[in-house]
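Several structures are given next for inspection.
No lab work stands behind these numbers, since they all come straight from the coordinates. Note that this is a predicted model, so its numbers are computed, not measured. Cβ atoms are built from the backbone, for glycine too; each structure is taken alone.
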Structure P
Amino acid sequence: MIFPVHQNLEQNIIGHLQKGPVSTTGLLTLLRKTRPRSTKQGMYTALRKLISTEIVLKHKKQISLNIAWLTKVGSFVSLAEHFYTNVDRSGSFLGLADGEKIKYEFRNLKVTDAFWNHVLYLLIEAHPKIPWLTYNPHCWFFLARPESERALQDFIIKNGGQYLLTVGDKKPLDRIIQREFDGKRSQYFMRGTPLFQKNNYYASVIGDYIIEVWIDPAQAKAIEHLYTVAADINAEIEGKLRDIIGSRGRTKLVVSQNRKKAEKLRHTLAKPFYIPRHT
């Protein structure tokens, strides 16, 4: 374990999660082996702090470290990534067979985005040097959560891939994020018209894997309204956008492995971009 017993409860939790995800019941059992006086209430209080800072992710009763955070922690990352990118330990979506899928549901869009990035980091690590093609109605990530989105972009490029983003509009807030792209390893295309009928649907593809997300319709409507009325980005607009992202709303995330469907989506999304033939 990376953290000694005398360290605080949050650090002990991180240490126990080093070798892979664990259930809340299993985590409490582990904590009591090193900290016999650990209580369920104390564990949940510590977990809430770790989740709020996006160090730890919780889906239903399963706890895991956030891969996005792991890429920033230096010496700990080399061992932890080994366990979190191993098919047998990292979660079932990496072991999906062709035609299979797995669904996750959340009640907070900020938590959804953290888990979303967690999925992407694992898939990118498992499939380096492959372009990541994604469609968003609007890419609010660079405005509301720029650090995490830039970290994802850098990680894709560092692993030899390309970050290729299509959005369904050309509003002022859509145009502002053009500065985030170099036109080669990271490319950006504004369609001007939605690619899909629903404005709460987000889709991306890497290899034969497809990640689909349906955010809460009310949140999608609020985002659309903000993009319609905002002429520029400022502290007030950023605050409103973060309020929307932080509000409660039902979100569904589906990871599937489907060669035919992935090829069709990749063909559609790749049209406006330059992708070297060898990839």
Structure Q
Amino acid sequence: MIFKKIILISCITISLAAPLHSQKTKSSLSAGEQRHAQRGLKNNLYFLAFINSTITNSGTEKERQIYTEAVQRDLLARTVYMKFQFHEAFTEIKKSQILLIELMEKLTQRGTAEAISLLNEFAPHVLKSEDRAAKKYISLGYRSANEAGKVALMADNLPETNYSIRIYEYIKSLKLAKYARRYAIIAMIEYQLEPGKKGKTPYNDYEKTAELINTYLKDDAERLQDIHSDNYYKFDNNSSCYDMIMSKPELEKIPEYEKYRKEE
């Protein structure tokens, strides 16, 4: 009899505890989705800002289309997040990041190819000279371009679901490609400098380097100034691609927008 009472009490306890446990699990799940969404929105803000200059300066029509949808989906994610729809927000964040992965694959491939092309263009002039500093800059440029390719390859082979990690790796690759282009331009300037000025130039100064391009590489200054500007994440004009999208987001072009609007 006592044993039966113990079993009965245990069953009642379990039955009473079950709803509480389910409620707690549901609450924990919601909190977890909120944290994931917060982290995703923070990452996206950085990703979109970083890519902005490259898309603004040299993005193709297809790349601009991909970037535009990535921005739109990020904005949609922020909108539903403010409505406490954390699961839906995280879903849109992932869609935005899938687009960014596709875009970054294109940008890193082109960025590395452009860097190597610029180095190959300048290397014959520099390497046949006796200028040790210029040769060193060319060497650093090739090393950066080589590393850019390796990092991009590693990003290509990361698991597909590692969205943020893959994009961060692509960003490293694009940074290295920009460094390689910087070294190429610096090497050519150093090669052209008068003996008394060699080794004394502050190449980290954007404005100073721009002046040197106009002085020593004036025959190709317009093209190199564009590259120099992009190397420092500056825009060709006052209105960036991101700003233009945000001024007219056109979220109604996203199929899911109507569904979220009806849920208001």
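Comparing mean count of other Cβ atoms within 10 Å over residues 114-121 across structures P, Q, the highest value is found for P.
Name the one structure among P, Q that FRET efficiency 1/(1 + (r/R0)^6) of positions 106 and 178 (r between Cβ atoms, R0 = 25 Å, to 0.05) of 0.95 was derived from. Going label by label, the one that fits is Q. I have -13000 for helix-only ellipticity at 222 nm (-39500 (n - 2.57) for each DSSP H run of 4 or more, over all residues; to 500), calculated from one of the structures P, Q. Which structure is it? For helix-only ellipticity at 222 nm (-39500 (n - 2.57) for each DSSP H run of 4 or more, over all residues; to 500), the value -13000 is produced by structure P.
For P(r) over Cα pairs in 5 Å bins from 0, in percent, the calculated result is 1, 5, 12, 16, 18, 17, 13, 9, 5, 3, 1, 0, so let me know which of P, Q that is. The read-out was computed on structure P.
Among candidates P, Q, the computation of FRET efficiency 1/(1 + (r/R0)^6) of positions 66 and 202 (r between Cβ atoms, R0 = 30 Å, to 0.05) that gave 0.95 used structure P.
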